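These notes open a run of structures that come right after.
None of the figures in this text is laboratory data; all of them are computed from the coordinates on show. Predicted model, so just to flag it, every value in this text is computed and none were measured. Cβ atoms are built from the backbone, for glycine too; each structure is taken alone.
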Structure I
Amino acid sequence: MEILLDVMCGGLVAYLRMCGHDTAYAGDRDLEADDALLASSKAEDRTLVTRDVQLATRADASILLESREVETQLAELASAGVDLSLEGDPSRCGRCNGPLEAVDPAASTPEYAPDPDEFAVWRCRGCGQHFWRGSHWARVERTLEAVRDASREE
């Protein structure tokens, strides 16, 4: 799914990218004016995710969120049909939304990243950031599982 998050929904950026959604964030693009958000979402054929009722009604495709809390916003996205499953192999950069590529096990990585011979590591083709399934991945996975469990109970 291709998504444009307005600045009121920035806490969702990493979650959606980790789930493989091509997610543009208005804050990264200096898009604050409603007309600029609408033009961008239309030109790129993105679903606009916002908490602004009037903006949502003006968009070609939108998901209106009511909550300010990230976990509740995730539940609202799930209710709207957005798949919130983590990918087996991540494909989107959590920082810039660029495509990820697997790092060769024989390659060296920056000091902050693990040895790719011991852990699967990916590198963003856009910004060069390295990713792996570490503690952040586990926290996101627990959060998404809790959201899915809560939505099943409803």
Structure II
Amino acid sequence: MDTELVARLRGVIGRLARQLNVTSTGEGLTPSQASVLTLIAVRGPLGLAELSELEGLNPTMLSRIVRRLDDDGLISRLSDPADLRAVRVEITASGTLVHQRLRNSRTRVVADCLSRLPDETVTQLFTALPALEALAEELKSAGTATKG
């Protein structure tokens, strides 16, 4: 495998992620706060340990983010019925609205960029989606395997 091409792919993925993260600041959230909110919105109520693992954040940083999102009324804390000492978090109606605005904003930014690219490039990007989705799943699996 061509290591230079792999490095270029990794670099592009990183740049795309950073550039998309900038769009989260329109809602007054940091990229990490927006990411945590999105995970909770997409996956439903989550325990803090699971959320920490999924986000790759240490418990102290996650606690600060959860506190801020809770203080802002975007998420709420619940007792975990399986372990009353544990806390789960779920998105609130206000959090759902913020998540939808973030999603719409990010989609609009990407759509605007795509509209300025040649049609052939847009077709190539859409054709590559299944491969990129497979790579994302494999990266998620690799991250889980290295932690365990």
*Check the numbers for Cα Rg over 2.2 N^0.38 Å across I, II and tell me which is largest.*
II
*Of structures I, II, which gives 11.8 when mean count of other Cβ atoms within 10 Å over residues 14-21 is computed from the coordinates?*
II
*For which of I, II does distance in nm of label points 7 Å out along Cα→Cβ at positions 38 and 86, calculated from the coordinates, equal 2.5?*
II
*Test item: distance in nm of label points 7 Å out along Cα→Cβ at positions 94 and 118 calculated as 1.9, pick one of I, II*: I
*Using mean count of other Cβ atoms within 10 Å over residues 46-53, single out the structure from I, II with the greatest value.*
I
_Parent structure of the calculated result -24000, given that helix-only ellipticity at 222 nm (-39500 (n - 2.57) for each DSSP H run of 4 or more, over all residues; to 500) is the read-out and I, II the choices_ = II
